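Asks: For reference, the structures are reproduced in the following blocks.
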Structure 1
Amino acid sequence: MARQLSTKVINLCKETLLNLKADLLNRIRENHREFHSRDRGGDETDQAVDTLAEGQYMSAQERSRTQLLEIEIALAKIERGVYGICEETDEAIEPERLLAIPWTRLSVEGAEIREDLSKRYAK
């Protein structure tokens, strides 16, 4: 069984996750507002620029949604009391790693295992 994280580490990670979530939601709203307030139309060049801007907007929104999902998963794990447990090894994730990447699901060892498996099956 994995050792427990200190309450201090969990609280610091939770605070960071909540701040990141708020920043991300604000960024998503701002990007949405900016994208939808732009003038559209014009000649073929303007339309091509619009198409490129739409692709960039969609990619940015997808990255933001993915990160938001990871943050929500981490916050749910905190609420359930299972935060900081590696999904690969079932061991505690290093506190330093959680403080650096509070939404991580893997310990250093777990990440190495996943990377090795990924390389092995990618061939």
Structure 2
Amino acid sequence: MTEEIDRCDEDCVHDSLVKQSLEHMPDLDTLFSLAELFKVFGDTTRIRIMCALFENELCVCDIAEILGMGQSAISHQLRLLRTSHLVRVRREGKSSFYSLDDEHVRLIFEQGLNHVTEGTNNA
């Protein structure tokens, strides 16, 4: 049944709609970068780290304690988040403190959270 819904019954292309979509579509390199960004969001540990950083700047030890994981595992995930410009690091003595890179990260997270909880709050 779902296969029938996912396909057109006849082969017809709406040229004006196709043209409009193509005119507004970013270039392939930009779309590739966006897909890579969303891949980073595809890991529960990284999501938990970002969520922990919503309220406070935290050192690696704090994040490890919050998530109940070892520092080396947390450091690995933080490196990926930093490379993707989702978190930033600040050194203070022997400690590394992490925070969300900017307000865009919070907005992406919140929009995704709103999407997945949509309809569950009314049940």
Structure 3
Amino acid sequence: MGTYPHARKVGNLLFLSGVGPRERGNEKIPGVELDKNGNILTYDIEQQCHAVFRNVKYILEDAGSDWQYLVDVTVFLTNMKDDFAVYNKIYAEYFNNNQPCRTTVEVKSLPTPIAIELKCIAVIDE
């Protein structure tokens, strides 16, 4: 998508770039059906939530951190009205033990045909 790292360490903090639900190692977006022009026909916010949380976990672990060390999460949704309740329920499943600060905002669109993206800050336990 561009020239940027998945994560960048500064001191004992780890800053994650925006993380979407694409499957690791390919271009597949879980729960998304596109038309021939790449426009979204349908999407499943539940599948995308699980995929984006899984991707955040992978990036944290690859960078030497862990889910429990997340301290701040900014969530971008493209359809707050229809998707917030499902996203919020799934978020609670993933963050029942660790509760970082959280901000959720609606955006008109994201750079790819996805419905959710996370921007995170974690601590690296040194």
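The numbers here are math on the coordinates, done by the rules we state, and not lab data. Here the structure is a predicted model, which is why all the values come from computation and not from measurement. Cβ atoms are built from the backbone, for glycine too; each structure is taken alone.
Asks: Quick check: -8500 is what I get for helix-only ellipticity at 222 nm (-39500 (n - 2.57) for each DSSP H run of 4 or more, over all residues; to 500), calculated from one of 1, 2, 3. Which structure matches?
Replies: Of the options listed, only 3 reproduces it.
Asks: If relative contact order in percent (Cα under 8 Å, 6 or more apart) is calculated from each of 1, 2, 3, which structure is the one that comes out at 31?
Replies: Computing relative contact order in percent (Cα under 8 Å, 6 or more apart) on every structure in 1, 2, 3 gives 31 only for 1.
Asks: Next question, about the same structure. Taking distance in nm of label points 7 Å out along Cα→Cβ at positions 42 and 90 for each of 1, 2, 3, which is largest?
Replies: 1
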